[in-house]
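Every read-out reported here was derived from the displayed coordinates using simple, explicitly stated rules and does not represent laboratory data. The structure presented is a predicted model; accordingly, all values stated were derived computationally and were not measured. Cβ atoms are built from the backbone, for glycine too; each structure is taken alone.
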Structure I
């Protein structure tokens, strides 16, 4: 049986992963809200596209394609963030099990921690990619479709 004096440092060490879980939880909340907005926007544009024809419809369909890509990226980002939280929870359990059983297995804890951080980094990288893709959708809305053509600056000076 482990004494309270030996358990307190384990509790102190477990605080870090708990804070990580809290922070990533807030990140997940914002990602799921973003996913909802993308889905709602795509549904609205799809309904709108059924009522129009011509170049405006093509522009709207281009935006829907980009929104589909965004939704997939956000889903992947949410998955990586959830894996990060899962690894943090496993890390807490591993810390307690190693303390309770008196095991000195730093490799297990190190690997779980590295998986946690790698998943968090992957989530953030995919999320950054989504943010950049949202600018592409906005550019289509402003300027056109296809290769997301930029407006001719010379024409705007008139």
Structure II
């Protein structure tokens, strides 16, 4: 039995080349937006945890470390609700992300209360930036979960040829 990591599917760019253009446009929108990159990284790490994606969690952890984020904050993303390591703005972003990604059997996913907490921390432009950050992770979620790219590998090298 081979222990070599392999993706389930080949690189999507070989079959759907426009995937790069769409990803670049979303990424540019997020990176040029008013929400700090660290906040976006924390959101994407939490999304990887919620989705159960080793690819996302390893990738986002590496990005956060390279940006100088502390191990305490990276580790505490999993329990952000009661962690003292996050600002109110970061908490609002993480709560909004979780509301979108988590079913709510009692009603709508993003309640008026969740929205109000986010709107208290972010103006309209920043709220749209948060929405685009959530869209970005959701854009790649099917590829991460179905194709299972190789965790820790650079884009383009994370799929088995």
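The table for this structure:
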| read-out | value |
| --- | --- |
| Structures I, II, by relative contact order in percent (Cα under 8 Å, 6 or more apart): label with the highest value | II |
| When FRET efficiency 1/(1 + (r/R0)^6) of positions 37 and 93 (r between Cβ atoms, R0 = 41 Å, to 0.05) is computed for each of I, II, the largest belongs to | II |
| Value 49, 35, 33, calculated as Cα extents along the principal axes in Å, assigned to which of I, II | II |
| Parent structure of the calculated result 14.2, given that mean count of other Cβ atoms within 10 Å over residues 69-76 is the read-out and I, II the choices | II |
| Answer label among I, II for the case where Kirkwood radius over Cα pairs in Å, for residues 61-116 alone, calculated from the coordinates, equals 12.5 | II |
| With mean count of other Cβ atoms within 10 Å over residues 53-60 derived as 21.4, matching label from I, II | II |
| Structure (I, II) behind the derived value 0.9 of distance in nm of label points 7 Å out along Cα→Cβ at positions 45 and 141 | I |
| Identity of the structure behind -31000 (criterion: helix-only ellipticity at 222 nm (-39500 (n - 2.57) for each DSSP H run of 4 or more, over all residues; to 500), calculated), options I, II | I |
